[in-house]
Structure I
Amino acid sequence: MAYTESNMIPLGTLAPDFQLLEPASGKTVELKEISVGAKATVIMFLCNHCPYVIYINPEIVRIVAAYKKQGVAFVGINSNDAIAHPEDGPDKMAVHAASVGYDFAYLYDETQEVARAYDAACTPDFYIFDQDLKLAYRGQLDPSRPKRNPIESTGEDLRAALDAVLKNQPINPIQRPSGGCNIKWKA
């Protein structure tokens with residue numbers, strides 16, 4: 001498990017569209033249906049087994065609970081190779097999402113095309129898009145990392161960016177990359 005930091009794609013980038021399977025419902029979910037009417041849309045690249053994701057899952061759940069009622073849409077995407085890493089397979093995603101309390105669609109990117117379109121590199125990897133689906137923030141949830149910086153996760157970076165987007169205020173241009181397990185690319 002190599003520690004990998006996120007790629008910092010240019011702010012203002014338009015969110016690449018997607019249609020992905022939601023294993024919990026068996027339905028295909030599109031970006032446009034998630035983001036319709038949202039003041040902001042948060043796209044998170046996650047997986048079931050990464051210790052970096054596991055460490056911050058409670059804070060992700062708290063942020064979703066706090067910001068969904070303010071008109072923010074959330075979606076999680078698992079792009080890991082499920083053949084090499086069966087613990088991240090779609091058959092395990094619904095159970096995982098329920099066990100940690102995810103209150104958002106948790107989608108499976110089997111072809112890994114969506115991860116490539118977003119230039120996602122690691123789990124967790126966070127992107128905030130404004131109501132026009134233009135990238136306003138990309139980077140870390142906060143500076144906490146298991147073993148590397150084992151402080152309590154507060155979500156301070158993501159929360160500050162969401163607050164700014166919701167108030168139509170500028171976001172701090174100094175955005176730090178997320179860090180965690182590399183996405184498990186297919187050979």
Structure II
Amino acid sequence: MKLLAFSDLHTDLRQAEELVERSTAADVVIGVGDFASVHAGLEDTVEALRGIERPVVLVPGNNETEEALREACQGWDSATVLHGEGAQIDGVAFFGLGAGVPVTPWEWSFDLTEQEAARMLEPCPEDCVLVVHSPPHGHVDLSRGEHLGSESILGAIEAKRPRLALCGHIHEQWGQESRIGSTRVINLGPTGAWLDL
């Protein structure tokens with residue numbers, strides 16, 4: 001299975017159009033949150049991505065809520081929004097969790113506490129593709145010398161051993177990769193990455 005995965009478009013419509021063009025070579029396209037910028041521009045960004053006809057897995061970032069993303073994706077038949085839930089595509093399990101984890105310093109941000117995130121990650125199956133907006137603590141999460149990732153996401157990866165963990169959120173780490181046991185952890189960024197399962 002060939003994946004095209006990206007994060008943090010932040011209303012970059014030109015980049016969205018480029019991802020649509022590239023998506024024709026993918027089996028599954030994954031968008032790991034922050035389609036909007038501070039809750040603005042979500043509908044336009046999703047509209048630009050609607051040209052993707054392959055199966056699409058999306059999770060909300062901290063710049064849009066789960067509810068707003070689900071509403072914006074209504075009528076886009078190839079898109080599946082995941083937030084604390086999973087889906088099967090061609091025999092491969094995907095599990096998604098959006099939002100900023102841990103809670104960010106911004107009042108406008110869509111966030112989860114570590115406890116909320118841990119509870120929502122409990123149903124995550126082993127050997128899935130884990131799609132999370134926030135990175136695991138200590139991996140592709142360094143910003144200004146500080147690790148800003150999530151302990152609960154780290155714990156879920158250690159316990160469930162997903163085959164891939166795809167994230168974004170920490171812009172300074174776009175394109176960086178780490179490993180937790182056998183799990184590849186990749187902070188994607190808006191240009192997107194090709195991955196083979």
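What follows draws every value from the coordinates through simple rules; no lab data is involved. Bear in mind that the values here come from a model prediction, so they are computed numbers and not experimental data. Cβ atoms are built from the backbone, for glycine too; each structure is taken alone.
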helix-only ellipticity at 222 nm (-39500 (n - 2.57) for each DSSP H run of 4 or more, over all residues; to 500) was computed and gave -8000; which structure, I, II, did it come from? I
Which of I, II yields 2.6 [distance in nm of label points 7 Å out along Cα→Cβ at positions 28 and 44, calculated]: I
If you work out relative contact order in percent (Cα under 8 Å, 6 or more apart) for I, II, which one comes out largest? I
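Comparing structures I, II by distance in nm of label points 7 Å out along Cα→Cβ at positions 52 and 84, which one has the largest value?
On the way: I: 1.6; II: 2.4.
By distance in nm of label points 7 Å out along Cα→Cβ at positions 52 and 84, the leading structure of I, II is II.
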Using Kirkwood radius over Cα pairs in Å, for residues 92-147 alone for the comparison, can you identify which of I, II gives the largest number? I
